[in-house]
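These are the structures, in structure tokens.
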Structure 1
Amino acid sequence: MTLRAVPKPERRKKTKKVAPSIMQDKKECFITGATQNLHRHEVFFGTDKRQKSLEWGCWVYLRGDLHNQSKRGVHFNAELDKQLKQLCQRHFEKLYGADKFREVFGKSYL
């Protein structure tokens with residue numbers, strides 16, 4: 001009896017729905033204005049919040065060193081992370097209201 005390898009079924013990645021940023025309209029670092037070495041930072045990250053950030057426009061461009069390539073980057077700097085979350089929440093609430101923010105993200109960061 002000859003055994004044949006069964007090919008794995010092809011899996012398609014879910015296409016992420018990315019809304020325009022509610023924080024900025026130019027492709028430049030949100031903090032410095034630089035236009036090189038940009039990373040998209042989802043302001044609210046974690047299990048399901050990253051996708052919600054993309055869907056609701058809660059993201060900004062950051063230079064690599066201000067994102068995750070140095071100790072002062074937002075992923076290692078709690079104060080910068082808090083400031084971005086609070087600023088983004090204020091922008092969100094101006095557009096959609098405080099109740100909608102808590103409904104989508106589960107809590108207030110203010």
Structure 2
Amino acid sequence: MSKIDTESAFAPVDDVMETLESLPGIDDDRDEREARQEQVERQHKIGLATIRQVAALTQAEVAEKMGVRQTSVSRLEARPDMLLSTLKAYFDAVGAEASITIRVGETEQRVSLDELV
């Protein structure tokens with residue numbers, strides 16, 4: 001078994017980043033991308049709390065149904081990312097159903113969150 005010379009096999013990450021950043025136009029839409037990401041995160045934060053409010057439940061009531069503390073529900077509603085199993089538990093607690101649409105090219109498949117978790 002031969003040993004790989006990692007000194008010459010991989011470029012230092014700083015060099016790679018410098019090369020990428022030097023490409024013309026690579027970062028032209030950065031502000032737009034960051035704004036879109038912030039909007040998605042705001043919608044997500046609003047989304048879970050809104051679902052709970054439509055269900056006429058408090059965070060404490062959802063927490064009791066999930067078997068967690070109210071502060072955990074508060075943090076969950078503010079998170080930009082979570083496991084599907086956590087999302088399913090939240091939806092179960094508020095009495096909501098969810099499905100995910102998976103699109104590959106022209107093919108589209110709708111799958112219930114219950115089927116995935």
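Nothing in this text is a laboratory measurement; each read-out follows from the coordinates by a stated rule. Computed from a prediction, not measured in an experiment: that's the story for all the values here. Cβ atoms are built from the backbone, for glycine too; each structure is taken alone.
Points to keep in mind about this one:
- semi-axes √(5λ) of the Cα gyration tensor in Å from the coordinates reads 40, 20, 18; which among 1, 2: 2
- With FRET efficiency 1/(1 + (r/R0)^6) of positions 10 and 82 (r between Cβ atoms, R0 = 41 Å, to 0.05) derived as 0.45, matching label from 1, 2: 1
- If distance in nm of label points 7 Å out along Cα→Cβ at positions 18 and 98 is computed and equals 3.3, the structure in 1, 2: 1
- Source structure (of 1, 2) for relative contact order in percent (Cα under 8 Å, 6 or more apart), computed value 22: 1
- Computed -10500 for helix-only ellipticity at 222 nm (-39500 (n - 2.57) for each DSSP H run of 4 or more, over all residues; to 500) - originating structure among 1, 2: 1
- Value 14.4, calculated as mean count of other Cβ atoms within 10 Å over residues 50-57, assigned to which of 1, 2: 2
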